[in-house]
Structures are given as C-alpha cells and as structure tokens.
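Just below sit the structures, each encoded as structure tokens.
Quick note: the coordinates plus some simple rules give every number you see, no bench work behind them. All values reported here derive from a predicted model rather than from experimental measurement. Cβ atoms are built from the backbone, for glycine too; each structure is taken alone.
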Structure I
Amino acid sequence: MQSRPDTPRADTTGRAILLTLITVGVFGVQDAVSKMLVQDYSPFLITMLRYWGFALFALVLVARQAPLRQAFRSRMPGWQVLRGVLLIGDIWFFAIALKTVSLGELQAIVIVYPLLVTLFAIPVLGEKVGIFRFVAVGAGFLGAMVIMRPGGVPLDLGALCALASATLYAFYIVITRKVSQVDSAATSMTYVALVGLALSSVVGVFFIEPMGWRDVALVAFITLTTCAGHGVMVFALSMAPASVLQPFNYFSLPWAIFLGVALFGQWIDPISMLGAGIIVAAGLVVMARERARKVVPPPAPLQAGHE
C-alpha cells in the first residue's frame, strides 16, 4: 500500500517538530531578555529595535524569491495593512505586559489566542463552529478566569495588556487566513514587515535614549535571534503542515515558567498552573477537532448534496 504523496514523511515531520521546539525555545529566551530591558527602557523602544530585526529578515527573504515591487501587489491591500497594524499592536502590548507580569503568568494568559481564533473566524471567515468547539472555547476562558481570579494575577495594566496582546494576535491570524486565499505569502510578509517597521519606528523614535554596552549587546542578541527564530520557523513549516506543528507551540508555557523562576525568581502559583492547563487542554481539543475535520475525505458525487 503506497502512502499518499501529500503526506509528510515521518523523518521530515520529526525534524520539523524538533525545529519548532527550538524556535519556541529561542523566542522564550528572547522574551526573557526583553523583560530585562523593559525594566530600564521604554517597551516602545525595545519593540522598535526588535521589529527592525524581524523586518530585515522578512524583506531579505521576500527579495530572494521575487522583486519587492511584485510583492506589493495585493487584492486586499486594506486587510494587509490591518494585519500589519494588528501585529505591531500585539507586540506593543506584549512588551508592556513584560514589564510587570511574570513570564510564566504572561504566557499562561497569552496562550488563550487559539481559542480566540476559533471565535473570530465566525464573523471574519464565515466559519461554522459546532457546540463541541464552543464548549472547548468556554472551558479555555474558564481557565483564563482561574488565572486572573482574586488573589491570582492582579487585573492591572499588565494583565490587561496580556489579554489585548492575545486578542490582537488572534485577529491577526484570522485575517492572515483571509488574505492567504488571494495573496501570496511573500505579499503578506512584505506588508507586515513594512507596516510594522513604519509604526514601530514612528512611535519608538520618541523613546530613544543612550544605552550601556551590556544593553546594546542584549539588543543585538534580540535582533539576531529574531532573524534566526523566524528562519528556523519557516524551515520547519516547509517540512510539515502548520496543523501538525501548532500543538508543540504550547511548550512555550513550561519554558516560560522555567525561565521566570531561573532568571527572575518568579513562580506561578499552583491554581494559576491549573488554569493554564485547562487552556492548553481546550486548545489542543479544538486543534484536534479542526484537523480531523480537514482530513475527512470529500463526499462521493452522489452524496454531494448532503451535509
């Protein structure tokens, strides 16, 4: 029995999973370094410097595939610009939250975004969500409420910014799905890079201040790891579908908890850990349901009129 030609080879998928875990690890360390920097510098300045690295990587990658002027041609330019605004907004809010929220608690809140994607896909993409996924989404939000209960994560600016970051990122993913139906990946990456570069620079330039050599080195580390992390992520996605790799992004939670304890002495309390576990479980259930729905073979011609 021959395997389907579109099914990724097991060894390739294994490598893709390993690369995904490496990417998550790199971005986790990057968040920890950013947390160190935002204690002394404006989150808008750190975001600008961090985005320069991402924009450089994105534009170089696109230019190697096709002329940049060709990548500007979009059938949905308004939606593409909105994607860029949403992503830079997500990064701004995340950077602000880093200032006061521990890495573990911040990641525990932000991982609610896959569930938000399920909800936002209803009005934006016209997707139908059955009762099964609605229950899973509700369970995930219950987990978020457990984390931000009285006596848990304080419902202050940091926690609100974490929720805003997750919300904007979820919108960004849904709109990315929308534009991917008519625009190339190069076009989407070009718009995100240039819109984010412009907005982060327009705001960040007002917060520029002298930095010591240690902090300059940390900023350089962030810039380099941004390029490296996105490069590894793109390579991983070339070897396995995103639906296969997405669940492994939840490794960011235990990794963030470990870094928070090791570098900042910030623990996540057991009840908040329980809430995070509920969110992760609900997210995995939703992903499994969506993946199962996608791999169901299409009905035979005689059954095409039946739901």
Structure II
Amino acid sequence: MTTGDAWLPLPIDQLGPLPPSLSYHFWDGDGDYPADPADCVFYGVPYMRPPSVVTAPLPKMTRVRVVQTLTAGYDHMLPSLPSLDASTVLCNAGDLHNTSTAELALTLTLSALRGVPDAVRNQLDGRWQGRVLPSLADRSVLILGYGGIGAAVEERLLPFEPRSVVRVAGSARQAARGPVRAVTELPQLLPDAEVVIVCVPLNDSTRGLVDAAFLARLGDGALLVNVARGAVVDTDALLAETSSGRLLAALDVTDPEPLPADHPLWRSPGVLITPHVGGASSAFLPRAVRMLHGQLSRFAAGEPLRNGVATGG
C-alpha cells in the first residue's frame, strides 16, 4: 500500500472511510499549510481558488505523485508541471462537472432565446410586454467540444427537439449519437448554426478560437453560448457583434474574469452573463466526494488513476 500525506480540499469527515495507509489533511487554500508539503504524496487542489494560491505549495511538494483538480479545466496548473518529478500525474475532474455544466448550458441557451433577461428587467419596471421569440425547437445547434460535457449537453438538448445537432471536436470520429466533425470543418459548418455551445478545454489550439472570422460566419441572430473558458472567445470581436445587435451571447465565462464592473460586455444588448458557476451547484459535492474517494483508493492500492491529463517535468 502507498503511504504518505494526502492534502484534500474537502473536510475529511465528508469523505467517508478512506484508505488507512495515507494520512489525511484538509486544506482549502485558506490559512497555513496543514502539514509539511514535503510529506504530501497526493495533492487535492483547492476548488475555486486563485492559481497563485493553489500552486504555491507545489515547489515544496518534493514527494507528490498525484495532483488532483476538482475542475475539468487544468490550464491553471500547467505552468507548475515542469517543477514536479516526471512521475507525478496531473488528473482533472473527469465527468465531475458534466451534469451541472450541461444544465447551465441549457439554462443559458433557453433563457437567451426566450428573452428571460428582458422579462426580468420588465418585471422590475412592472412592464407587461409580450413578443414572439425563437424557440430551441427546430434550431440548428453546433456543440463545439464534444467531450464529456459536450455529450452531456446533447443528452439534455435532444428533448427540446432541435432541428439538428452538429458535434465538433479536435478530430473527426464516430460517437454513440452520430459522427463528430473535425474542428477544421468549422468554416463550412458555422453558417448553418443557429446556436453554438462552446465546451472545449483551454489550450494553445483553442485560445482565441472563437475570433472575428469565426463569428462573422454565423448568421444574423445566432446565439453563442460559452461554458468553457473565457479566453476561448475573442472578447472584443464578440462585443463588436453583440453591440451591433447581430449576434446574441450567453456566457458563464469571460475574458477578463472576473469581468470588471465597468466592462461594456455587461451592458451589451443581447448578452446574458453568469459568474462562472457552471460547476457550482448542489450536484458538485456528492460527485466530488465519489471522485476523490475513488482516486484515493486506486492510488493507495497502486492501481491506475483515472482522468490523467499530464505528467511532471
């Protein structure tokens, strides 16, 4: 059995019985370190804390073998990898956030199409103002980034009877629900897309992927929904399209983030913004507990871990 310290971002008593060969310490990014970082072999990265906080102990974790995030994205951890031993494995949260993020993607899509932001403003003013609005039914939807979250979005999308669903990922393949198109095909696919839901991870190939040329290929009135990372979208290009009223946007993530109070994106017509809460729901805790429990059990038993995405230097 593997021995050593495990730093966990959830209170130990919430996790149930854990492998006895490891010593457990709770640290959520606040306050002093709970133990000597040099003794840590499994580091559960604190959730929703700044990168500068969660990466700070890594240079002192000379024995660490697993760095486990509670986020699907892991771009904030990559700069620290070269300082870690080559045997150290970085694992992301896998399907932990699929349910919650897919729910929000559908919430944003339906809210933006059916005019919920305007209805809220009208309610505050006591104004009764009816109008005909687009339905999700009979829309052509493109899911950009067809991993676990993208597939979960499609599963929840289908009961709303879209006209078509186009799946796009880095490379073409066959999925359970149909073909997945390659990202290189986007120039041909975008003109027919009335709703684009962005679920890609942030990396060198996706940073700025949704740029002015991408947006220009969308038809008038199309809706862009981003539940990925803010930097996937060129904010200035999006602002130009929404300010003119040509496109709609529903964003759980922005660039910069947090979005400054005086940023024009807040007040751009047809833009709905939520403050990066895709994974922050009641669905998080039970799934996080199951994920951590499973990873710790596999690590202690010397079994292969799940959701490994990178290794140390």
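Brief remarks follow.
- Answer label among I, II for the case where relative contact order in percent (Cα under 8 Å, 6 or more apart), calculated from the coordinates, equals 19: II
- When Rg/Rh (Cα atoms, Kirkwood Rh) is computed for each of I, II, the one that comes out at 0.97 is I.
- Structure responsible for 3.9, with distance in nm of label points 7 Å out along Cα→Cβ at positions 93 and 245 calculated and labels I, II on offer: II
- Comparing mean count of other Cβ atoms within 10 Å over residues 205-212 across structures I, II, the highest figure is found for II.
- Value -25000, calculated as helix-only ellipticity at 222 nm (-39500 (n - 2.57) for each DSSP H run of 4 or more, over all residues; to 500), assigned to which of I, II: I
- Which of I, II leads on distance in nm of label points 7 Å out along Cα→Cβ at positions 125 and 181, largest value: II
- Label whose coordinates, when FRET efficiency 1/(1 + (r/R0)^6) of positions 13 and 29 (r between Cβ atoms, R0 = 25 Å, to 0.05) is calculated, return 0.50 (choices I, II): I
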